[in-house]
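Colleague: Listed after this line are the structures, all set down as structure tokens.
A short reminder: the numbers here are calculations on the coordinates, not readings from a lab. In this text, all values refer to a predicted model and were calculated from it rather than measured experimentally. Cβ atoms are built from the backbone, for glycine too; each structure is taken alone.
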Structure P
Amino acid sequence: MATIEEVEQARSRIQNIIHNTPIVHSRLLQEKWGRRVFFKVEHLQKTGSFKIRGAANAVTNAVSDGAKLVTAASSGNHGQAVAYVANELGIASVIAVPTDASPAKVAAIKAYGGQVEYCGTTSAERIPYAVSLAQQQGGVYIPPYDHRDVIAGQGTAGLEIIEQMTDVDVIVVPVGGGGLISGILTAVKAQRPDVLVIGAEPALANDTALSLERGEITAIGPTETIADGLRTTQPGDLTFPIVSELLDGLVLVEEEEIIEAMRDIAVRMKQLVEPSGAVAAAAVMSGKAGGPDQTIVAVISGGNVDLPRFASLMNTAEKE
């Protein structure tokens with residue numbers, strides 16, 4: 001398992017690459033949702049998501065070991081982060097993305113200097129492909145979540161939260177493969193074991209919920225959740241033990257709740273958030289995570305969404 005020492009080392013290593021993102025508050029959303037909720041705004045992070053934290057740590061270590069090329073498998077955000085860091089450090093990157101990847105995310109990967117390769121629609125398809133690309137080209141594969149350096153890098157968000165909000169009672173974190181939540185758990189539980197950490201997962205992509213229920217890693221088939229950044233088929237071999245041991249609870253959110261949370265954040269806070277980035281907020285909004293007497297921090301994990309797609313989802317919310 002990753003350690004708090006690794007998280008602290010990661011923070012020192014990546015501090016000149018990432019932003020220390022703020023925590024913001026909306027009085028209007030607090031009143032509407034009936035919760036004292038604050039937001040860790042990782043959608044304002046470099047490359048538009050928290051993924052830069054783990055990517056910066058892993059790619060920096062790879063370059064220190066002599067890497068000249070890195071590859072990644074990603075629905076978009078991890079790929080953007082790896083491409084950005086690789087470009088900053090002067091090495092090449094190749095990113096395997098699903099055939100239905102967001103055009104905005106693909107364009108960003110290319111803008112950051114990454115070469116894009118399309119492969120399937122699931123992480124189970126594109127991860128082996130990205131690994132093979134690294135092997136064929138003498139590069140280093142950077143996993144999206146199941147890697148100690150990646151987990152430690154994501155954990156730096158947890159360090160920031162407990163330093164910025166000393167009175168926090170509950171941290172709500174979106175769950176896909178588990179890199180972000182396992183990193184935050186590693187950091188928070190080592191320094192503030194009293195703080196509850198709750199995972200929020202799309203009901204249509206409930207592989208972590210099923211795995212926790214059965215006590216073992218359980219795979220699901222392809223999913224059509226709008227939270228494309230959370231479309232993993234199963235938790236990671238490294239992330240799942242951390243989640244199993246340290247997580248205080250996991251809730252499932254519906255597609256309509258994700259859309260409503262996106263809309264509330266856009267209308268009340270004037271912030272553009274992608275579906276995956278709104279999952280933790282949706283859990284708070286729906287009353288599934290955090291109580292009315294608790295101080296809650298919901299992690300907004302990303303903001304990379306196509307404007308036409310965002311408009312379409314907002315129109316759906318209006319009709320409902």
Structure Q
Amino acid sequence: MPRVTRPAVATAVAVALGLLAAAPATGGEPTVSDPRVVAHFQLARGETPENIVLEPDGSADLTFSTARQVVNVTRQGRTRVLATLPAVANPKTPVVRAAVVLGIARARNGTLYVNYATGTARTGIWRVDPDGSAPRQIAELPPNGFPNGLALDERRGVLYAADSVRGTVWRVPCHGGAPTAWATGAALEPRNAPPAARVGVNGLRLHRDAVWVSNTNAGTLLRIPVRPDGSAGAIETRATRLYAIDDFGFVERRRDTALVALTGGNEVALVRPDGTHRVVLTAADGLSAPTSVAVRGRTAYVTSAAYFAQRDPNLLLARVHQRARD
């Protein structure tokens with residue numbers, strides 16, 4: 001989630017009603033330990049890591065939102081630029097008034113897809129091919145929207161994009177084309193915040209035959225089943241009281257346990273299948289407005305964009321101790 005004002009954070013706190021009420025850990029659930037920052041980025045260059053996908057070698061592909069870049073970062077912290085989205089004259093992007101690169105998804109062949117929000121006809125989903133060719137737009141989304149989280153379902157051949165301003169999950173063929181408003185409703189919409197902080201549906205992940213999304217203003221984690229015909233089922237609220245939630249990643253393939261980035265509180269929380277949660281990482285571990293989480297095996301990757309403190313955007317890795325059986 002790009003930078004919003006401090007009063008907006010205070011508003012979100014009020015909306016979230018005190019939040020951060022965490023239940024004690026239960027025996028056998030995953031734990032997180034050994035956090036270490038492996039890469040520090042430069043705010044002056046717009047290196048604000050917004051979203052993340054993982055490569056087979058364990059490196060991470062990140063979007064630098066305000067630099068309009070897609071980069072690869074190794075587990076040792078070496079960074080190289082993969083692509084830069086084209087500059088936009090006089091961007092009219094809602095929320096941030098700047099052209100920003102947000103969600104990212106990866107195909108098995110190495111093709112990357114990113115959301116680009118500009119307030120112009122260049123708003124939409126862009127493709128970054130592994131051959132190093134220039135990024136190209138494959139789908140146009142409403143210029144008055146804010147395409148944020150992104151996920152690819154290769155089995156169905158579609159992309160899902162979360163529009164934080166319009167309260168919509170868009171569905172687009174992965175080869176490109178016209179978007180379809182796949183899911184809408186009050187649960188996805190921004191609420192109770194000033195215009196500069198109206199951020200509804202935000203993070204988006206595919207997990208166990210469903211599209212999961214977060215709503216930042218509402219502090220909720222939601223599940224939207226994918227029906228056999230590909231349509232959206234009824235939206236289910238799976239967790240609440242998650243202050244300024246951004247993106248998230250699932251810890252276990254066969255259970256609904258997730259690590260979620262709580263950007264306004266500089267925390268990452270473990271959300272259990274029953275909806276309760278506990279904080280597992282904080283600013284003391286190196287978080288600075290965390291924006292996204294990805295998990296592979298025993299490693300969690302957390303991006304921090306430093307949107308609020310404007311200090312030390314970074315990539316943090318931590319060890320995840322799984323249950324005895326997953």
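Colleague: For the read-out FRET efficiency 1/(1 + (r/R0)^6) of positions 58 and 122 (r between Cβ atoms, R0 = 35 Å, to 0.05), a value of 0.95 was computed from one structure; give its label from P, Q.
Modeller: Of the options listed, only P reproduces it.
Colleague: Can you say which of P, Q returns 0.75 when FRET efficiency 1/(1 + (r/R0)^6) of positions 170 and 290 (r between Cβ atoms, R0 = 30 Å, to 0.05) is computed?
Modeller: The value was obtained from structure Q.
Colleague: Follow-up question, since we're still on this one. Quick check: 1.0 is what I get for distance in nm of label points 7 Å out along Cα→Cβ at positions 66 and 138, calculated from one of P, Q. Which structure matches?
Modeller: For distance in nm of label points 7 Å out along Cα→Cβ at positions 66 and 138, the value 1.0 is produced by structure P.
Colleague: Using relative contact order in percent (Cα under 8 Å, 6 or more apart) for the comparison, can you identify which of P, Q gives the largest number?
Modeller: Largest calculated value belongs to P.
Colleague: OK, next. Computing distance in nm of label points 7 Å out along Cα→Cβ at positions 186 and 218 gives 0.9 for which of P, Q?
Modeller: Structure of origin is Q.
Colleague: For the read-out Rg and Dmax of the Cα atoms in Å, for residues 50-145 alone, a value of 11.5, 34 was computed from one structure; give its label from P, Q.
Modeller: Value 11.5, 34 for Rg and Dmax of the Cα atoms in Å, for residues 50-145 alone corresponds to P out of P, Q.
Colleague: Looking at structures P, Q, which one was helix-only ellipticity at 222 nm (-39500 (n - 2.57) for each DSSP H run of 4 or more, over all residues; to 500) calculated from, given that it came out as -14500?
Modeller: Value -14500 for helix-only ellipticity at 222 nm (-39500 (n - 2.57) for each DSSP H run of 4 or more, over all residues; to 500) corresponds to P out of P, Q.
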